[in-house]
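Q: Dropping the structures in below, format is structure tokens.
Where a number appears in this text, it was derived from the coordinates with a stated rule and is not lab data. These numbers come from a predicted model, not from an experiment. Cβ atoms are built from the backbone, for glycine too; each structure is taken alone.
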Structure P
Amino acid sequence: MKNILITGGVGFIGTNLAEELVKQNYNVISLDNYSFGSKENEIEGVKYFNYDIEDIDKITEPIDVCFHLCAMARVQPSFEDPMEYFRVNVLGTTKVMEWAKKNNVKVVYAGSSSKHFNPSDSPYAMYKYLGEEVCKLYKKSYNVNTEIARFYNVFGPREVMHEKFGNVIGIWKSKVLNGEPLPIVGDGNQRRDFTHVFDIADGLIKIATSNNKHEDAWELGTGNNYSVNELFEMFNKRFNVKSINIPDQPGNYKKTLRKNDDLLERLNWSPKDRLRNHIENLKL
């Protein structure tokens, strides 16, 4: 593995992954349409292309591995624009797999822990599920070298601070900056397997560099979870903030937690529980 393509390369996870790959002396190319990521995320040494995911055929450089991270993210916004979520997350993934088949490229696909719930809970969950199924189709029917990496609730440097598309930590950071109370959805007892992006990047590289093939998907979670109320206490200790409860939302799962230890046992991945330390050291 020498030449790497990251779709979504200026996004939160893509940028952290690109930075680590450059440190390890890989040749890294990014494909991103900059709809969410920005030029501020660009890493020295990475070659950037401002293309939509449907234009992946414009990438003509020889590529060994493609980390397919490009996706429309978050549950709630997907209810407002299901067609765009389908276009990017399903059609876009099909375009990537066709390109990989034609160019003999290994693909590591960014799946979602929402797979473990009813896909019909939201357009996001459905289309990430269908993205996995597209990968499995090309793996079985076209012999494309494909592995699925199923993410849990990712946090860390460069996380998106956006009211609509950010995760809970990113949204709360934005609220702290604006002096606003932190919104807690429902009763706050829902639990999340918060996984640091450094561990995600490490796991992705281990999957890409191994010949070990998974019959389903590699699970990238810490194996620990915290309630949203516990997360608020961490924020309150750090920033002395108030909370406000808002009504429960569709697709708000009660618990996420890594389902298997295959990545730990078969590829020696060692994720760390970094959440409390991350919150204690936040600088806004």
Structure Q
Amino acid sequence: MTPFELAEPKSLREAIGLLDRDDPAVRPIAGGTALMLMMKAGLFRPIRLVSLRSIEPRYARIEAETDGALRIGAMATLASLEHSEAVRTHAPVVTRALRTLANVRVRNQATVGGNLAHADPHLDLPPVWIALGASLWIAGPGDEREIPVEDLFAGYYETVLRHDEVIAEMVVPSQRGRSAAYLKCATRSADDWPSLGIAVSLTLADETIVTCRLALGAATSTPVRLHQAEAALAGSRPDDAALARAGDAAVAEAEIVSDDRGSAAYKKHLLRVYLARAVKAAMGSA
């Protein structure tokens, strides 16, 4: 690796002041699980890394609000998320998804904000956050802005974050009355990068889907929400015919890509199969 400066600010505001809006070689670092690998491979050569490890402790907290919403600091590790009683109570689909996310060492180091900012399309959690309707508070010089997680991703390993912005916090709205599931197909071990991951969150009334949110990852260049498939399911009883229509709608709207984990044709078949399984799993957890 080439030499670089490591800054260790004591506050988020100080950290933002050390970033450079015009220079992508100045970058924040949280857990570093992905960034360090890119540096070792020579894919990224920073001139300055701004460590977020010593900023205010509140940015690592996980708290449940009175209505059941979750407020999650961007510096919370995936391990703390996995073992959080608040998360297990109010968004158990997140706890279940984390059980097969990478390995214990990665979960102990990686952070919620860094996981999102890395924007690897194969990650497990982004589709889950999208299905749950989560939003992000983005901090920059002089201002903060809120965006839905589904609007964060701009392309392959790209986000809408400016070079002088960081993810400060995530808010997951109350999931009361909703049930959710996340399923993935991994061609190797259960904790490997998936060929496809799909998350669903829905509300039911008399075994009829009232509202539905579907999000797809790994099979596309960015995590995406499946609006047409959602519309196909809303107001229907999810029998085989309804699930088949939703699967067809999902395949039609998603831009499926081929990679070393499967061809586009294979992933389209997986999408039909796993969409139906995810909806049934969410109904089973209702």
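Q: With mean count of other Cβ atoms within 10 Å over residues 71-78 as the yardstick, tell me which of P, Q scores highest.
A: Evaluating mean count of other Cβ atoms within 10 Å over residues 71-78 on every structure, the highest lands on Q.
Q: Once distance in nm of label points 7 Å out along Cα→Cβ at positions 119 and 239 is calculated for all of P, Q, which comes out largest?
A: Of structures P, Q, the maximum of distance in nm of label points 7 Å out along Cα→Cβ at positions 119 and 239 occurs in Q.
Q: To test your reading of the models, identify which of P, Q gives 7.3 for mean projected area of the Cα convex hull in nm², for residues 175-254 alone when calculated.
A: That value comes from structure P.
Q: Supply the structure label, taken from P, Q, corresponding to percent of Cα pairs over 30 Å apart with the calculated value 26.
A: For percent of Cα pairs over 30 Å apart, the value 26 is produced by structure P.
Q: Name the one structure among P, Q that semi-axes √(5λ) of the Cα gyration tensor in Å, for residues 63-206 alone of 30, 17, 13 was derived from.
A: On the way: P: 30, 17, 13; Q: 22, 20, 15.
That value comes from structure P.
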